[in-house]
Structure I
Amino acid sequence: MFKSKSQCNTLVNFVSWNGDKMFRFFVTGIVLIAIAGFSFGEALNWPTWRGPQSNGIAPKNAAPPIRWSEKNNIKWKVELPGKGSSSPIIWGDDIFLTTAIKTDRIAKKDEQPKRNENFEAKTVPTANFYRFEVLCFDKNTGKLKWNKIANEAFPHEGHHSTHSYAAGSCVTDGKRLYTSFGSFGFYCFDLSGNLLWQRDFGRLTTRLGWGEAVTPSLLNDSLVLNLDQEVNSKIVVLDCNTGKTKWEKDRDEKTTWNTPLIVTHLNKTQVILNGTNRVRSYNLADGSLIWETSGMTTNAIPSPISANGMAYVMSGYRGAAAIAIPLNSTGVLDTAEKVAWQYAKGTPYVPSPIINEDMLYFTKANTGILTALDLKTGKPIFEEFRLENTSTLYASPVIANGMIYFMDRDGTTVVIKTGRKPEIIATNRLNESIDASPAISGKTMFIRGEKHLFAIEE
């Protein structure tokens with residue numbers, strides 16, 4: 001009925017000053033119901049891979065199941081074409097995700113783009129072309145509503161055995177769908193699947209040929225892309241309406257796989273990007289550098305998060321590093337007194353951390369060993385808590401209704417209560433690998449497995 005709360009408020013004010021008293025009460029009641037409906041509908045959306053606030057926390061009305069199995073609490077299950085590790089996102093009744101489908105078309109010699117041979121590669125490109133597709137499913141039934149081929153191309157490099165050619169997740173503002181296939185293009189569709197614009201930034205050369213995972217970040221009319229690679233790394237901001245470049249900045253970085261964090265503090269909007277050399281904050285308006293500090297370990301994969309005027313950044317490959325940075329910082333922050341705290345134990349390699357109230361949770365490397373720190377001090381609340389029956393974790397955790405969900409690559413989900421004393425509430429199992437982070441809408445959790453998309457609901 002209404003496109004925004006401001007439209008609702010305008011009508012309430014109008015009615016308050018005009019017309020019969022009973023009519024005012026009647027119309028005001030309808031408007032308040034419309035506002036409530038607007039807010040509730042807004043809360044059912046999961047517009048980025050880490051949810052409405054880009055931190056993995058579901059809205060307060062969310063209450064997905066705590067327990068499920070292949071036979072219990074499965075609302076629906078649909079087979080997915082191709083292979084992908086991108087996470088599902090939700091807007092209204094639509095679920096969007098990407099996939100890469102291997103075709104029977106073999107690349108001829110003159111069709112094969114070459115990887116930069118100046119860099120070591122531990123993977124081998126496929127001989128086949130791939131179709132890069134965007135899929136839209138009905139949230140309530142699992143029925144495929146539409147699929148669009150964004151591109152058909154020959155990959156110039158391989159990918160890690162646990163990776164895929166469709167690792168970048170979509171993002172939406174409720175008007176457009178922004179999809180990323182990295183080297184194979186960036187595409188903007190309307191929510192019915194009509195292509196609005198596309199951009200091509202050329203081929204990326206990733207560390208050891210392990211593959212790409214460029215997930216955009218979004219605020220208002222700005223789409224932010226992390227294009228860190230082995231050579232010519234940069235951050236790019238596009239105009240959401242046209243796809244044209246607003247600004248771009250070169251980065252002295254090797255390949256990273258983290259998603260930029262966009263956060264507004266003291267009327268200034270920052271883009272915070274993890275990195276091996278430096279952690280940097282850029283001004284979203286013009287790309288100017290606001291602050292920078294020493295970098296993380298090699299392969300900076302976890303995405304930054306923020307709360308209470310602080311940014312929290314970490315990584316955990318061949319080392320451990322976590323840092324808390326005040327958002328009102330400026331300049332170079334390379335001394336301990338210029339950051340809030342640092343911690344160097346048990347930090348994650350692939351999964352991103354998560355915050356609940358005054359606690360920062362994260363798992364060690366890619367294992368199910370959990371630590372929680374005090375947000376203000378960085379002091380451990382507990383360390384080395386074992387999430388039993390888990391193996392390797394790639395998916396980032398989510399929080400809903402006082403529970404934290406951790407998913408592993410064997411299809412196991414361990415559910416614990418939030419709080420200062422960790423307690424395992426349930427251990428659930430699906431019969432396929434899970435790499436993507438889940439999406440939550442109301443009473444339903446959506447999980448992308450290796451072969452299927454699941455709707456989990458009591």
Structure II
Amino acid sequence: MPGTGDVADRLDTGNALNFLPPSGLLPETSYYLTITPANNSGDAIGCPTTQFTTGPGGGPPGCVTLLYPENGSYGIAPDTDISWYPQSGAAGYLLSLGTSSSTADLLPEQDVGNVTSFSLASPLPFLQQVFVRITPYNQEGELANCSARIFRTRGNRAPLCTEFIDPQDGAQFVSVTANVTWIRDFNAAGYRMTIEERAPGGTRLLDDEDIGNGTNFKPPNFKPNTTYYMTLVPYNDLGAPQTCPAISFTTGNAPDPPGCTMLLLPGDGDMEVATDTGLMWETVSGARGYLLSAGTAPGNRDLVNRQDVGLSTSYTFPDNLPAGQGIYIKIIPYSNWGEAENCPLWSFTTKKPVFPAVNMAIPRFFTPNNDGYNDTWVVESTPEIAVSQVFVFDRYGKLLKQLKPGQAWDGNFRGHPLASDSYWYRIDTADGHSLTGFLLLKR
């Protein structure tokens with residue numbers, strides 16, 4: 001209704017130009033919207049109210065995601081509030097809590113209205129696994145069989161220091177990519193890890209970093225043949241141990257870089273390869289990605305310059321390759337331990353351009369005898385083909401004349417008439433094609 005503010009009541013949205021209602025809008029419902037600009041001098045006065053009506057709904061709303069406590073979390077305070085992400089189209093939510101997925105002995109199903117959080121009237125039991133079921137509903141009903149979410153409450157104390165499972169204190173030749181595991185303390189809501197290099201107080205790989213509430217964690221890769229000191233401190237809302245002992249371990253050698261790959265398509269040395277071709281190569285075990293280079297000469301990267309293509313084993317060039325050109329390819333697999341060494345250079349040659357000699361009259365001969373007939377040789381552009389330049393050579397490849405499109409040649413070289421003979425020409429077009437042939441000069 002106008003003036004009720006039951007969806008949002010004078011909500012300050014900052015300087016945003018849009019707003020998403022936290023629980024969505026109901027189907028087939030009239031809403032009244034008033035937007036009031038404001039600044040340091042106050043609010044605008046007399047801003048109009050806009051009315052609109054939503055269309056039909058798409059059925060009951062979907063299941064929601066638990067926001068806090070997170071699904072699968074441990075060490076949660078018994079007096080915690082339950083919160084969840086809003087579900088678009090929901091008019092309200094049914095909430096129940098139980099000690100199993102099939103019971104609601106901690107909180108019988110309760111309609112909590114169109115909210116996204118709920119405060120318990122009394123604390124939950126200590127060290128109890130709690131099953132949470134939240135069912136959104138609207139005018140079209142509720143979605144059946146939304147799965148229960150689970151968390152576990154803490155006891156009545158802060159957690160104690162735990163023990164590492166792997167690596168153990170004093171371990172040698174630990175993998176530089178080791179995953180750290182430990183024994184869970186069910187009172188712990190999370191853990192903070194510190195890893196120091198070479199000595200306590202040394203360079204820190206991790207500095208009291210919160211690593212969540214699991215029982216394993218993959219830290220950044222270690223250096224090879226290096227001693228590390230590692231501390232794990234559990235915590236919950238009641239606190240954490242004052243100090244927890246560090247363990248030490250020494251890593252072994254780093255793995256070797258990956259090996260080289262093999263170009264599959266096109267094959268090395270292939271000829272007449274289509275200009276729109278792509279590349280494919282073999283997968284290399286242990287590679288974290290591939291660096292691709294491509295050029296029109298050995299060592300050139302004018303087409304692709306060491307592009308990281310990730311773990312893809314194929315590549316499509318953004319543009320067609322140059323026609324009639326040798327293409328040189330180098331693919332270098334890499335991992336955390338470096339790049340593959342001495343990888344081969346592959347090459348293939350693309351198809352030569354085909355001259356589109358449609359509707360183009362190229363004179364086969366001319367007779368420069370000043371009789372008014374065929375006295376010059378000339379090549380014109382056509383609507384289909386734009387000629388850029390024309391070259392005339394003798395039979396030994398010597399350039400005799402360079403012509404523009406439409407420019408006539410009189411059969412002379414440096415002011416002297418050439419003998420009757422066959423001569424070669426090359427016609428270049430604006431789109432990069434070339435056509436060669438011969439003409440007859442007859443006197």
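Observations on the model:
- Label whose coordinates, when distance in nm of label points 7 Å out along Cα→Cβ at positions 54 and 430 is calculated, return 5.9 (choices I, II): II
- Per Cα Rg over 2.2 N^0.38 Å, the highest-valued of structures I, II: II
- Which of I, II yields 9 [relative contact order in percent (Cα under 8 Å, 6 or more apart), calculated]: II
- Answer label among I, II for the case where helix-only ellipticity at 222 nm (-39500 (n - 2.57) for each DSSP H run of 4 or more, over all residues; to 500), calculated from the coordinates, equals 0: II
- Given 0.00 for FRET efficiency 1/(1 + (r/R0)^6) of positions 158 and 350 (r between Cβ atoms, R0 = 30 Å, to 0.05), calculated: source structure among I, II: II
Each value in this text was obtained by applying a stated rule to the coordinates, not by laboratory testing. Note that the structure is a prediction, hence the values are computed from the model and not measured. Cβ atoms are built from the backbone, for glycine too; each structure is taken alone.
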